[in-house]
Structure I
């Protein structure tokens with residue numbers, strides 16, 4: 001399946017903040033952040049999540065894992081980011097990497 005859809009993959013080597021700034025609203029349906037929140041301040045984390053919501057389509061899904069710093073959506077975004085805790089728990093249990101403490105799956109609800 002992946003091989004058949006390689007033409008859909010775009011490799012970007014920019015910071016998310018810079019890349020998202022050039023995107024139209026509601027232009028992405030899936031997000032997988034890999035350890036980028038570990039080095040951000042809580043303020044920068046929230047700012048990136050807000051920008052993620054802006055560029056996300058309604059019902060878009062975002063995932064990320066926690067290694068050193070526990071991060072989940074701040075209370076200020078609870079109206080637009082809905083946790084999918086059961087799915088996250090199942091993914092964490094199935095994850096072959098033993099180093100992560102938390103797996104987060106959230107859905108953007110713009111409706």
Structure II
């Protein structure tokens with residue numbers, strides 16, 4: 001089992017919008033004044049091996065694993081878009097579902 005935790009990365013947020021000379025401007029926070037949510041992920045894996053004879057020509061094993069066991073939507077990045085005078089924030093999460101894997105290992 002592997003547990004991976006890290007605090008959120010720093011981010012600069014848009015705080016307000018205003019007009020200056022008939023053009024819309026955005027007021028941002030101080031650089032890196034905020035943080036995206038914390039990142040944590042749990043992975044689980046199990047190796048299944050046959051006998052361990054030393055004089056055997058080849059050795060093989062199976063690995064059964066699940067990546068992101070809890071299915072957490074960890075933020076990979078946060079970005080902002082201006083649409084119709086509104087500033088909308090979006091969070092991009094990659095691999096937000098548990099991903100099972102099966103691996104066959106062969107050594108000779």
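Name the one structure among I, II that relative contact order in percent (Cα under 8 Å, 6 or more apart) of 29 was derived from. Label of the source structure: I.
When log10 I(q)/I(0) by the Debye sum over Cα atoms at q = 0.12, 0.14, 0.16, 0.17 Å⁻¹ is computed across structures I, II, the figure -0.64, -0.75, -0.85, -0.90 traces back to II.
If helix-only ellipticity at 222 nm (-39500 (n - 2.57) for each DSSP H run of 4 or more, over all residues; to 500) computes to -8000, which of I, II did it come from?
Answer for the origin of the read-out: I.
Using the calculated result 18, 13, 10 for semi-axes √(5λ) of the Cα gyration tensor in Å, for residues 8-55 alone, pick out the matching structure from I, II. Computing semi-axes √(5λ) of the Cα gyration tensor in Å, for residues 8-55 alone on every structure in I, II gives 18, 13, 10 only for I.
Every number here is computed from the coordinates shown, using simple stated rules; none is lab data. None of the values given here were measured: they were computed from a predicted structure.
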